[in-house]
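Structures follow.
Laboratory data are not the source of any read-out in this text; all were calculated from the coordinates shown. Note that the coordinates shown come from a computational prediction; the quantities given were computed from them, not determined experimentally. Cβ atoms are built from the backbone, for glycine too; each structure is taken alone.
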Structure 1
Amino acid sequence: MKKSLYCFMAAIVICIWGMFPVAGHAARFKVLVVMSYEETFPGNQAIKKGIDPVLAAEHEIKYFYMDTKKNLECGPQKAEEAYALYREFQPDGVIAADDNAQSMFVVKYLKDKVRTPVMFCGVNADPGKYGYPSSNVSGILERLHISETIALARQMAPSIETVGFIMKDSPVAKIILQQINSESDTYPAKSVGLKMPKTLKQAVSMTEELKKQCDLLFMVALQGISDEDGKPVSEKEAVSTLTGVFAGPSITCLEYNVRYGVLCAVIHRMKEQGETAAKMLLKAMQGTPVTEIPITRNYNGKRIINVTALKALGILPRADFLLGAELVKTEK
């Protein structure tokens, strides 16, 4: 009898104990991540590599891709689909990556309309454009290290005096243009022209023009530029083509473009963008008001140099310029 009573009391204690969270055990949250671009886009993959180590082990994550690099016109429809997923999934928090996810998804469906905390990352525009910060939105801005990249190229090729710019005509390019216009007077080389083609054929023609005007070519945001049949080409194909046409030193702010043939970059780490946004969101989901989580930005860059391009251009930099830089070869 005593043994049965003991077992009965123990069972009650266990049941009551199970009603309360164990001290130190993190709550399991549901997180929706809405990416502006397609799943195969390298920037999205890098952001995901920053998010997953922070959240994936303890929490449930759903990823949604808006594919607006390749199909900008379908962005509003994709945003509507993302909102439908939001309502179905009922996440405890949202991460929205890059500018198109802000203008098409967050601003229309979530900002100041729901109580769910939202953290953005990869945003190039001034946050005020989207009404950030707001009651439920904060995040990390992405700023390109353009001046630092020009300086790195000039360290290896001191004869560089002028720089031209080329990027696909897109909303992202227009935002980057705002950054260039706001700071170009401080660049260590004179800015002489900016081209925004819609097709690869136009890009080739514009690069040939820039070749006559500048010593250095900055290229970025070329993903989704179309071929003669109107089909989008990969950033790798576009970069490979244009570096061949320019036939001189070229720079970027994206790691994968250096691997595609560009000479060098001081890159912002997209992984850092994802990691920071995930940590900020976790803090909000654990109870800190979003209004007490200030918007931040990236500050630290990483130098990356393509040794295949160095050799092809006949550039022999001083050894100390290579110290601390990641050295890569052009991908085949």
Structure 2
Amino acid sequence: MKEQRKYVVSVLVVVSLLFMSVTVCQSAAYKVLVVFSYGTDFPWVREIKAGIDSVLAEKAEIRYFYMNTKKNLEGGPQKAEEALAVYKEFQPDGVITADDNAQSMFVVPYLKDKVKTPVMFCGVNAEPEKYGYPASNVSGVLERMLVRQSLALAQKLVPAAKTVAIMGNESPSAKAGFNQIKKEQDTYSAKIVAFEEVKTIDEMLVAAQKFNKTADLLYLAVIKGIKDKNGEVPTESKTMSILTQAYSKPVIGTIAFRIKAGALCGVLVSGHAQGAKAAEKLLKAMQGTPVAQIPITTEIYGKHMINIDMLKALKIKPSPSILRSAELVRLEKAAD
């Protein structure tokens, strides 16, 4: 019986470590809990983490918790309960929560206006009012895709492009992205011909074939989480590879790893900037600035990025001046 108990405890420790990592500073002034909506396999998460670390790694002991809702949305509420247990055990001086699912599943039910601990969000696509933000203890950084700027860049590369289709998965982040685009579309230089929500790789391929005939450009909102025939979720780079083989025209992305995975170009939203800004706000709050005096902001990082391998694949020969004003990247091999 004693051996069985030891075994169970060992298993629980291993499982916990799979979903949580810790950054420890020897002279840490603060304790910070970071709750991610997604998992470590998502490059966006790694970008945000690097941004947080750039501000807080030398000032705080940081615990990272991953809700993994891209792969298991239904399990999100259970993960939120586990994150709450970590919060109660760790007793952090501040909390950072990334992306929308962490807000709806963790902050709103357990922390907003219920504890005094300052909470700063980042990567939130929905309007803050959806979650009752700002709150007595909550502020942060909104994520807004730079769609207008990205379309303009694509049209500099392909002046004949006049129409664009919008594609996203079935997720709160994609829905928020669609809502943003619908509000802004009258200001875009390309006409939107379709909004397509896809749940599976097969649905994505059907849409791509349709868009080959109806759209000059394809803009991606969110595609992480789309499932294959076996119900598995391929890596985003693998999904991008499948998509760009099916859609023969330029794809637009607004996140660096998506462009490196096969999109032609985009004006970047930076996960690093999102994480760093949220960490800066949290540091202010932990140092004594009332959360009410820390306004919600929108972090806009407008770096132009162009995939030169996709330029060649699509036989596009742009003006050298366009290339000089952008960061040029190569196509990265899709991970299985």
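When distance in nm of label points 7 Å out along Cα→Cβ at positions 64 and 320 is calculated for each of 1, 2, the greatest value falls to 1. 171 is what came out when volume of the Cα convex hull per residue in Å³ was calculated for one structure; which of 1, 2 is it? Answer for the origin of the read-out: 1.
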